[in-house]
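Student: Please go over the structures that come below.
Values in this text are rule-based calculations from the coordinates and carry no lab data. These numbers come from a predicted model, not from an experiment. Cβ atoms are built from the backbone, for glycine too; each structure is taken alone.
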Structure 1
Amino acid sequence: DVDSVANTGASRYFIEIKIDPASLSGSNGLRYSGVERVLYHNKTTAPLTEIVFRLYPNLPGYDGQLQVERIILNDRPVSGQPEAKDSALRVPLAEPLQPGHSADITVAFSGTAPTQTRQGYNIFSFTDGIAALAGFYPAIATVDDNGWDTAVPPNYGDATFLETSLYRVRLTLPAGFTVAASGSLLSTEQNADGTKTLLLATGPMRDFYLALSADFEVVSGTVDGITVNSYYLPGQAAGGQRALDYALDALEIFDRRFGPYPYAEFDMAATPTTAGGVEYPGIIVASKRFYNETGGFFQHVIGHEVAHQWWYGLVGNNQITEPWLDESLTNYSAAIYWEEAEGAETGAKVVENYFVKPYQRALRDGDDQPVIGPVSAFSQPDYATIVYGKGPLFFHDLRTRLGNDTYFKIMQTYLNRYKYQTTTADDLFAVIEEVSGQSVQPAADTWLRSP
């Protein structure tokens, strides 16, 4: 898929990042520096007078620091204007970038990941010897008819909204550290100063994620030709193996039901995230606190985050303005995983306990609200109940009424049509109506737009 996506004008990132070894033994957070070259293509139908970078670690929910130190645009030094609580940098162009034309941008940057974040899910941090580096690099924002995305989302829910790109990353870090990352490792070079340099590359992905620790151990397996790696901490080997087994089953099920996972590798890592788990392209993380558990929510987290490789990873959406489009579908996909991995009775219990009962409590307490809406429309508790509980009931109703054959044909058509693209609710509704031959509006009104 690399050539076909490149031919559509996907951005290409060439990133060099160096971890500061001295920062790994202190209490002031992990420091790093880097330089990236981005080949950016104007895929819109209008000239662009500016380019906007997202600096996600500066968001309150990340609680870190990412500084841009120098920008070279088409061989000319330029500067940008920070905005959106320093989480966006707007760079004016000397000449408009015409549709179909490209810009060559080099950015020098540095960042600090704190030892513990005060807000959010602890996804950009160096906690307990584990570096979780979500959004560590300046990423070109998504631009559409509404302009550049510079949203400052709440501290709960997902914050990123990026287009599919291609990544090649050179990472230099102390030789004793193990790395879990998006993409695949191409080579390792041992350096004379006690560091090593890894060369990593991806297929078409919406983001690039790194986790690293001197304590990581790994167990691996394969399914459908995919190498699957489970990174875990000392004393949690059984949990690392369970995570691997859950992921192997989930990948096989979703491969068969939705369509092929297109990458050679899939990773998962135990991190100190305060969420149950978090999805990234080609890699997921689960909270290390679950690795002494068997089944239950730990297994659900793995099934859920693996499903995100299809819904968010391959078929994208704006996670800030339409979070249900990936989260509700993903959580219902997790129920399908339970059903096929553990049996129909277990699947029915998951639907009852994870979807029906939370929604019934919301109805009883007067907390019902529409599923469709931005993250900011919900309180944090209601976001979990409505988007993760009520929303999946739309898909359950759809599957119950249409049957498995039609439901999974809808999912396969949705994937094939919008793979590597960004969708809206209207795109999904159109596919449902096309494949089923039925109006989606009654079910959407009942489950998504009510009360």
Structure 2
Amino acid sequence: MAPEACDLLIEAGHVVPVEPHGVVLADYAVAVRDGAIVAVLPIADARARFTAAQTVSRPDGVLIPGLVNAHVHNPMTLLRGVADDLPLMQWLQGHIWPIEAAVVAPDFIADGVTLAIAEMLRGGTTCCNENYFFPDVQAATYRKHGFRARVGLPVIDFPTAWARTSDEYFDRAGEVHDQWRNDPLVATAFAPHAPYTVSDANFERIRMLADQLDVPVHCHVHETAHEVAEARKTLGQSQIARLDRLGLVNDRLIAVHMTQLTDAEIALCAERGVSVAHCPESNLKLASGFCPIAKLAAAGVNLAIGTDGAASNNDLDMFGEMRTAALLAKAVGDDASAFDAFSALRAATLGGAKALGFEDAIGSIEAGKQADLVCVDMAALETQPLHHVVSQLVYACGRQQVSDVWIAGHRKLENRILIDMDVDAIVANARQWRDRIAAVRTA
């Protein structure tokens, strides 16, 4: 029988497919054709079955699905370190929002997203869930660099550089959605900022349009104790109860942060199919609270992991986020077995893909899915000896050990070198933004 042709054969010391859960495959290969995975099989069988246009051999590598960053504000990468060590509302109202009022424009968006893409690729992230202004520019920038993204269509109850009125927010959202509705890499979601900045009327429009357009709703929910207390004081109910009254607590909702939850609210989220995007490091840094990950997992809620924006983290490091999420879940749940390494990796891959509505295309290494793949070099002394592959990935590995990245079968990182991205130019551009932003801060 003649060998089958394929475009790419990746041979790895270990493959962690994520689905089935808890499986590690030693000395396995992944065959790719036309951007999709066609087979996952032992290396010897792969060599016999396929003739590959390119073979990449990584005997010390662990091949995992591309990481999915389930909550980002990537243009804000240009605000990294601007106003640290402050409470959330002081940080927003006293620093971030005034700076944004001065600098947010298409060039800020494109340059911030480009910097973020370079950082994410070098850290093994191949997909993100974006939430910021000028989604048209964001989408074009992600597509230019061949990066997979769910781009949020912002809605907020005050004027910004993107839109001045509620009608304009929705009109522009429709235009951006229509432009990208059939793109293989870029899709859209509604992104109402938060319950405390979006009216009932606008949430009702979002619910109706999300159903019509079949897109998720990506929203900050129950981020701080203060937010929850204010809602109970002014509305007589929690914001989750309000969203439920408005018909938004369902399987389209990507609820970000969720640090303040009752057992009844957890049960409601499980029953309705809500996905929770857990951002542990941002929540820690802003003292926002602790998401009850162990309780959510036990209830069957789909869990994803996000970094939040680099202005409140201060990086886009999903390896660090996985480790923090796993450790924090144990401390908060008072259970050392809570949210184990396999569960953390699943949340950072297939859980994120499911939250974004991409689980049929990415999030696991299975035949038929897109070849969004990441190879991690475990030969470094910091990850030796290798007793347990996934524990090492989550608890010991650093993003600097990512050696190779593919999105839809296209090489984006080769031996730590970015493909078709000029690192020197990106860094120089970031530095000129530092100077522009400094001028705003001192004006």
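Student: Can you say which of 1, 2 returns -11000 when helix-only ellipticity at 222 nm (-39500 (n - 2.57) for each DSSP H run of 4 or more, over all residues; to 500) is computed? It would help to have the intermediate numbers written out before the result.
Tutor: Details: 1: -8000; 2: -11000.
Source structure: 2.
Student: For FRET efficiency 1/(1 + (r/R0)^6) of positions 145 and 409 (r between Cβ atoms, R0 = 35 Å, to 0.05), which of the structures 1, 2 scores highest? Write down the numbers at each step before the final one.
Tutor: Details: 1: 0.70; 2: 1.00.
Once FRET efficiency 1/(1 + (r/R0)^6) of positions 145 and 409 (r between Cβ atoms, R0 = 35 Å, to 0.05) is worked out for each structure, 2 has the highest.
Student: For which of 1, 2 does relative contact order in percent (Cα under 8 Å, 6 or more apart), calculated from the coordinates, equal 12?
Tutor: On the way: 1: 12; 2: 20.
This value belongs to structure 1.
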